[in-house]
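Each value in this text was obtained by applying a stated rule to the coordinates, not by laboratory testing. The shown structure was predicted, so the numbers you read here are calculated from the model rather than taken from an experiment. Cβ atoms are built from the backbone, for glycine too; each structure is taken alone.
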Structure 1
Amino acid sequence: MRHTPVLLNEVIENLNLKKGAKVIDCTLGDGGHSEAILEHIGLRGKLLGLDADPESILRAKRFLYRFEDQIVFARENFSNLENIAKENDFVSVDAILFDLGWSSPQFAERSRGFSFDKDEPLNMRYDNRCQVFGSENCVDASLIINEYSLEDLIWIFKNYGEEELSREIAEEILSERKIKRIATSRELTEVILKVYRKKLRTDKEIPWIGGIHPATKVFQALRIAVNNELEILKNTLPLAFELLNKGGRLAVISFHSLEDRIVKQFFQSLPYAKSKIITKKPISASEEEIKINPRARSAKLRVIEKI
């Protein structure tokens, strides 16, 4: 199954693509956005596609094979954007895209504990190379859950997941891990559900909260912490803006308030003499798109132009 790119038409329209343009897709995924971009920039256009996940690179190559002479693939986190752009002659580009969401295959096929619907080892790393070659900075979700302090867990769940029961869940995790290590996504999910059942005084297997699974926010928080997502985004947006030619546009699709706030604040911090915010308010998915692709419901697109 190929991931369906969100806000595809809106991205293409607002990037204002021209024939022969040079574009960077910082979050390649299955290449859905890149495919549409390549179709619009024509045979003289070039695209640099980044993704930290090696499996995403392989999938994208399969989907984008007909553009092989126009696209450069880089298995890298976009935190290395500046160096990658220099190495591949993409230091002056016409458009840059960040899609900060998750592709369905990354949840369903990676077996890294991203989903609370599965029973997989707690990992949540985009790039597993540090586990192969060894690194003192190789943090995964299992290490956080089983070794971080109570206060650290509370901070992560509260600040990265906006979880209202951060303390209760953290306390239950410490209680459980005294008995045995919490090793899988299902074991962690059950700890979270146990807290919510007690809080809501229910015996339901899954006490849904406003249509959201109770484990959603904790899993989001862990994924952000493991991959240092917010700090990397803060540090990379200014680098991306500098790579743009005059008239070039930077587009960012975010999926939760923490990301959107970072993007909004960065756009607003740029001087009026050098930038023009194209989207005064973020663009959201239409009801028609949400019916076809429910995950688009939380997507927000912001675009800025360099002048």
Structure 2
Amino acid sequence: MSTIHLSAPTVNPADLGKVAVLFGGTSAERDVSLMSGAGVLQALQSQGVNAFAFDPAERPLQELKAEGVDRCFIALHGRGGEDGTVQGALELLKIPYTGSGVMASSIAMDKVMTKRIWRFEGLPTPEWRMVANAHECEQALIALGAPMIVKPAREGSSIGLTKVTDASQCAAAYAAAAQHDPEVLCEQFIEGEETTCPVLIVDGQAQALPVIRIVAPGGNYDYQNKYFTDDVKYLCPSQLDADEEAEIQREVVRAFKTLGCRGWARADVMIRKSDRQPFLLEINTSPGMTGHSLVPMSAKVAGLSYEQLCLHLLASASLDATTR
């Protein structure tokens, strides 16, 4: 499975029509979205696509219809862009868009709902507790053990995330997460190696791309290290055992299908040091496309350039089957 090699998309840019690249938005990940969108827009224009920038924070979405837009490339991250809301608006406007539909986008944005479904389907994900205050956070630490991750249930890019090692840290950790979302998730920390694996729909089938192993300074893969430093090492090929990489790829494809995702996504996976068991953390249905982003890195190893990846995704833009 790890030996996948992709071919450049055979698509005529003129056939893609007028394209709006949606980026910016109002979420906590606005700055990252601006970087993703700028890269996608430049890539599509360089391939001859009639593409232009559209920021939903500055213009109402209904203007897309007035502009005669034929399809949208969604480069929005976080709430208001990755959570099914924009997808629902585009469904009503009958404008095809990249990535997952309304339901899968909404579920995947909610880490708790995602974990509940994965657990029901027998997919491995760390133990967790939902908490409503600092005291419950302390109780979760007793139940889950230290260290523990405290994070908003519906945010991305490690925003509002704290690694807790002692009960004295719970109040501040809870406050940091609750600042971004009233739903706060406490999650068992998996000691081991951090990896991520993209999934791409190719010829109608979900295929896992090469796994990326992430080596962050001090194991701290936070917002700053993700986007604004060059201190993180990304290993792709991952240098994992071939069977181990294939197992991760299988689990990630199952995770993708279980939530009903389409188009593309990227799942984060921890490999437990003690027994090499992989654990699914979350899945991103509108992954980053910045200079530090991981899907383009993996796609390049599989044979697709950044520009070819953007074309492939744009060509896959669609509406939910029930609304076509």
Structure 3
Amino acid sequence: MDTPVLLLVYNRLDTLQQVWEVLRRVKPRYLFVSRDGPKADPTDQARTEAVQRFIESHIDWRCEATFRFSPTNQGLKMGVASGITWFFSQVEAGIILEDDTLPHPDFFPYAAEMLERYQNDERIGCIAGHSTASPWYRLPYAWDFIRFPLIWGWATWRRVWKEYDVDMKDWPSLRDSGQLRHHLPGLERHYAFIQQTIERVYRGTVHTWDTQLTYLCLKTHRLTVVPRTNLIMNIGHGHGLSTSTRKVQLHLLIPPQPWERSPAPPLIAPNHRYEEALFRYVWNPSFALKVYRYLRREWVAAPPKA
């Protein structure tokens, strides 16, 4: 497996070990590992050191491994963003995994094939491995295109990431011009939610890194490749050390499946029906659906942090 892989880790050894077993099966030739540093807490320091020791002692295949272990804690936003920037300072294209994104082995040849197929196509910004809306809408092709990145196991190119701005400095001018709304035909009823999400990250109310990637793809009209079958399972839901998935979202616990390689899509255009399923059932569900899920116990509180 010649496509470079970046593994983003922090302090969760148990989920990392599961992801690591898949890496041992596919044996990536070029492995990059970026670990954020510990917080000012002896327990957190012990956990991050355990993760580092595990990685350094468990590469048992032929591999060119490069490590970036931060001595200080940068947080979710800068810890991930700076790790990806470091990765693309050394490679032209690659796969990005986190310590809780458990891939099917088919994810790697799928991502490698899509990276090669669309490497010079400026219309394509990302390759997604997690097919979030697949329980509600089945794609007609082996892969298709949407306007929103899905970052639970994904891939991209340096040509895209070099335009990434973690601060979204030009957001106020684009927001005030109203141009972004015209970029999103078919999603008018969800536009207020999209704008509010970007605004909260821009103002620092929410500290994350992935909304900035969504913003980049929206303003540059770049599409994300999404597979028909789900190739990634997020095993961080409900984990006591999770930073952003503190509830068990049962409707998203889709097991990773083999990739169906055909048929190929006949044209490059966003699949509006898949996008609507994403917003309606995952990102921006109605109040009635939230109540229904609550009554069905489809949202379960995570255990207290360890």
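Structures 1, 2, 3 were shown, and Rg and Dmax of the Cα atoms in Å at 18.8, 55 was computed from 3.
Comparing distance in nm of label points 7 Å out along Cα→Cβ at positions 6 and 174 across structures 1, 2, 3, the highest value is found for 2.
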